[in-house]
1. Give the label, chosen from P, Q, R, of the structure having the highest value of Cα Rg over 2.2 N^0.38 Å, for residues 76-195 alone.
2. With distance in nm of label points 7 Å out along Cα→Cβ at positions 212 and 284 as the yardstick, tell me which of P, Q, R scores highest.
3. Suppose Rg/Rh (Cα atoms, Kirkwood Rh) works out to 0.98; of P, Q, R, which structure was it derived from?
4. Out of P, Q, R, which structure matches 1.9 when distance in nm of label points 7 Å out along Cα→Cβ at positions 108 and 252 is calculated?
Structure P
Amino acid sequence: MIPFKNITIDDKRIVQSFTIKQWRRNCELSFANLFSWSFMYGTQYAIVNDFLLMRFFYKNELVYMMPIGEGNLRHALIAIIDDAKSLQKPFRIEGACKNMCSELEEAMPKTFKYSVNRKYSDYIYLRENLVTLKGKKLQSKRNFINRFLKNNDNYEYKILTPDLVGECIELEKSWYNENVTAEEQEALSDERTALTLAINNMKALDLLGGVLFVNGKIRAFTYGNPINYETFDVCIEKADRNIEGAYAMINNLFVKHIPERYIYINREEDLDIPGLRKAKLSYQPEMILEKHRVQLADNN
């Protein structure tokens, strides 16, 4: 049996010692995401033979992430395959991007089958493009910012600090009440729980966030966490929809405050929500990172 343990905020250092130095850009590898969504996914991890192994339990299903580490990947894969067998559960990896699938085939040829669900693909942007918003394709974003500036003389951007958390939570409650639908109620309630866990532990998680004030009141906020040394994950972005351009403004101001060493900005999935997909595509992603479900092939 693999000695898995439930992930806690105290595990940040050891988990990030593996995740930060690897090349993968998946939003799931942000420690803020791993911790703040653990209430839902039952997130567990173990260190075995210099590999970080992670598994999740969601709606009675068992899911693993691609092992992270250096050494014999085949041994790490066999370990989690055997772990699934010991629990009498089907083996499944989620979030394997194209290069990871190549690694799987090299380690264990013809062992796995792969499938992609578009709604879980990550949108990844060049930081510089989100800062400058240059070019015709981003003209609409510049227009939104200009309209915001025209209509809101008294605005201020601040770094998110613990003393601002309470008012951010109040804005999220207002946003939820104005935007929730019956179809999205469960998902948005889960997001609220994850958001609250994250920003109430922002110092321990080393969250970087930003807040947009209009007339002395918080009208937008956002926060994120590194995925690796060159990729930053924007976990949450909320704004008052009654203020035109508030989303474009908080997006642009926050990215300007993200350290320049982060070349790529991951703005996560669209979950097949039409409006969200349209918004994410409108920012002209550098890449749409497909993530595969990996299962044992039928002959294994």
Structure Q
Amino acid sequence: MRLAIQSGNVVNDLGLEAGYKLIRETGFEAVDWNIDQAWDGRKIREGKLTGCIFEKSPEEVLAHYRRELEIIRENGLVITQAHAPFPAYLENVPGLLDYAIKIYQACIRLCHAAGCKNLVVHGISMTPGSPALTRQRVDELNRKLYGELIPVLRETDVTVCLENLFTGAGGQIYEGNCSDAAEAVEYIDTLNEAAGKQCFGLCVDTGHLNLLRKNMTRYIHTVGSRIKCLHVHDNDGRDDLHRMPFTGTVRWEELLEALREVGYDGDFSFETFAQVSRDRMPPEYIPIYLTAIAQVGRIFIQKLAG
């Protein structure tokens, strides 16, 4: 089990060479690759569906990322998982779902070329106050989203991972796609059956479980071996803070015990980007926090090993 952390904000703030070097020097072996930053979310929400590198040919996409991939390898790191751009659907942006599907297909091809086994693709959730987004409609949209990735997935060894999401409106937090364990199981099993091979799995986000007051043991035992990767971070149960463990209210011992009991054998990846951002602290403090996160991760991995 390798210890990993997301590439942003460290690489964003410090640059490719210094960022990946610091990730390795502070104790990590792998990265969660933030290719979700390939499109501008603000422009997407304005309906400007253009300008993303993943619109180009597979050869051009690989050429665009070639130097970054070289730097990752030069630092002895591997890409254990990646995060696709989001959102895939907005009611007021016609054509976004079809556009997102094409982008995700290109992301899968890049992950395959880069040796990345897991790609996290956010599903579509019901939106509070939106009568058009019924449960049936959301299910239809998600079936289209993930179903149209199957032909590309069959050609690769990449697994698309759904994520337990939350959504919000009016300052309130609501359950999102796959926040219900039974729903996650049904989606993943049905999609894998349609694909004829294991093309789909689950990324368990610890912060989202905490926000929704989920029983972590029950959730993890229900989804079981479908868990292929993790987004590990803490929060106060009110906001999605993306902080390091023990700075919030996540019940870490319960989480680790549940993962150990279901035999989780993927990598251990932190999504603590808010803890190591220049927006939060001067850059000289970032290595201190990265080192602390890595040290906590090492203890967690030992606990998972029993």
Structure R
Amino acid sequence: MVVERNRAVVVPSRIFPDLAGRILLGALIVVGVLLGTLAGASAFLTYRITTTHNAIENVTPASYLLPSYLSLNFTDAEGGQHEGWLLIGLHGAPAIILCPGYDMNRADLLSLGAVLQANHFNVYLFNFSGPKAHETFSNLGVREAADVEAAIQKLTRQSGINPHRVGLYGPSVGGFAALVAAERDPRVQALAVDDVYERPLQMFDVQMDRKLGGTGAVFRFISGLVFQAFTLGTANPPVRRDLSKLAGRAKLFLAGEDVPALKATTEALYQASPEPKDLQLVNHSAGSMASSSERKDYEDRIIKFFLKNLPLRAN
């Protein structure tokens, strides 16, 4: 009689698949928490960057003992009110509009304005933000460009100011806004910009790096997406394409050695710009000058540019 032996049946173990599934689930949870944390941190920093503005005005034309000035406000396209000072120069002379940079206000440019007025220019200083301005968030230059256009319209209607020739100056956000406004308005005959850029996202990245001391690729990517969500519906002007409109108009590009990213964008826009143009490198941009002698040298560069390229009397 043949006795059959029971054959051993191999039953697949559930331990390893279950363990792998748990590890995968745990990894997904960790990744999800990490991405959520990064997104939350990005949203917070984006909010801080796009709402930052300096409201403290330590000096006024009165404290500077300027001889002749008046308060002159204007209304933007959204109906918001912007505060400004008009420093009155030679009757019939052109006006130079000083556009404040990131985290700056009109008082920060009053030293430059006073020297330009002493050289007989009419000078206008204003704030992008203020208690009567409707905008809460800044898109780092696009809205500000519309504000500069509104300021030009207001200023060129004033008596005693040449309505056909205007000068613009601005650092960082103010420089971007001035550049865009100059491309749109042929009355701008002389343009000086400091640490300018082509796309607001480039300025956003600089501010993000300043707040964090540098960012990783993943965080930078997520932050860029959050910034684009904050500025959803904002059409970036074709800055580089429209540079050709500035042909025949004087342009001064100042690039600070202290911010390599903005130095690179400034140099790129200078290279793409038509003549006449000039590029000058400085140790520090407008918002970070370390000494009064450095500020004087910086202001002398701007004054010489406007004296050469924006005559007080038209030919």
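1. Working: P: 1.65; Q: 1.08; R: 0.96.
Structure P comes out on top.
2. Working: P: 2.0; Q: 4.3; R: 2.7.
Largest value of distance in nm of label points 7 Å out along Cα→Cβ at positions 212 and 284: Q.
3. The read-out comes from structure P.
4. Values: P: 4.9; Q: 3.7; R: 1.9.
Considering all the candidates, the number was obtained from R.
Here, each number is a calculation from the coordinates, and none is a lab measurement. Worth saying up front: this structure is predicted, and the values here are computed from it rather than measured. Cβ atoms are built from the backbone, for glycine too; each structure is taken alone.
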